[in-house]
1. If we compute mean projected area of the Cα convex hull in nm² for structures I, II, which one ends up with the highest value?
2. I have -5500 for helix-only ellipticity at 222 nm (-39500 (n - 2.57) for each DSSP H run of 4 or more, over all residues; to 500), calculated from one of the structures I, II. Which structure is it?
3. Quick one: relative contact order in percent (Cα under 8 Å, 6 or more apart) came out at 30 when computed from one of I, II, so which one is it?
Structure I
Amino acid sequence: MFIKIKKAKYIGDYKLKVTFSDGSEGVVDLFNTLKGKIFESLKDKKNFMKFKVDEELGTIVWENGADLAPEYLYFLAFKDRKDLKPKFKEWKYI
């Protein structure tokens with residue numbers, strides 16, 4: 001099963017509360033993710049907050065064309081869950 005983003009809500013700083021297609025909810029802190037040219041403008045919180053959930057892509061996107069893999073967001077939300085380590089290894093996040 002592929003993970004997709006169903007809902008996302010800005011909760012402060014560079015954090016989003018995200019609902020995934022498997023029904024789980026988690027908080028992702030994207031502060032350390034905003035690296036590289038495409039993410040530079042998102043360091044301005046006014047720009048960061050202008051995201052939306054793209055239903056076709058199943059992830060969050062910004063006006064400047066930036067997006068993040070839903071699997072990466074899932075990893076950020078649940079990286080401390082030991083039961084998910086095999087999945088994160090398969091996805092090559094650990």
Structure II
Amino acid sequence: MHILDEHKKKYLNRRISEIEELKQSLGVDDFDIAINIGHRLKGNGETFGYPIISALGISLEQAGIAKDKVKLREAIKQLEVNVEENLKKIH
């Protein structure tokens with residue numbers, strides 16, 4: 001199935017707001033946000049052609065469950081870099 005660039009762009013832009021939400025959640029030790037967002041990304045990244053986002057979703061979910069801020073911070077950073085790189089490819 002081919003996903004239109006317009007839909008990919010919307011998908012990636014939604015990830016930007018989630019990344020901000022994830023960053024804020026670190027400051028208040030709200031690991032449920034990482035678990036929930038990670039679970040969603042795990043399920044929908046590949047659908048939009050981004051298997052790395054799915055893999056990072058797994059990392060976010062696992063780090064959230066483990067309450068591991070170091071791994072969580074790293075997964076958020078990798079997600080941010082990946083989303084930015086993919087958005088540049090679409091523009």
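Coordinate-derived values only; no laboratory data. Keep in mind it's a predicted model, so treat the numbers as computed, not measured.
1. Largest calculated value belongs to I.
2. On the way: I: -5500; II: -28000.
The read-out was computed on structure I.
3. Details: I: 24; II: 30.
Derived from the structure labelled II.
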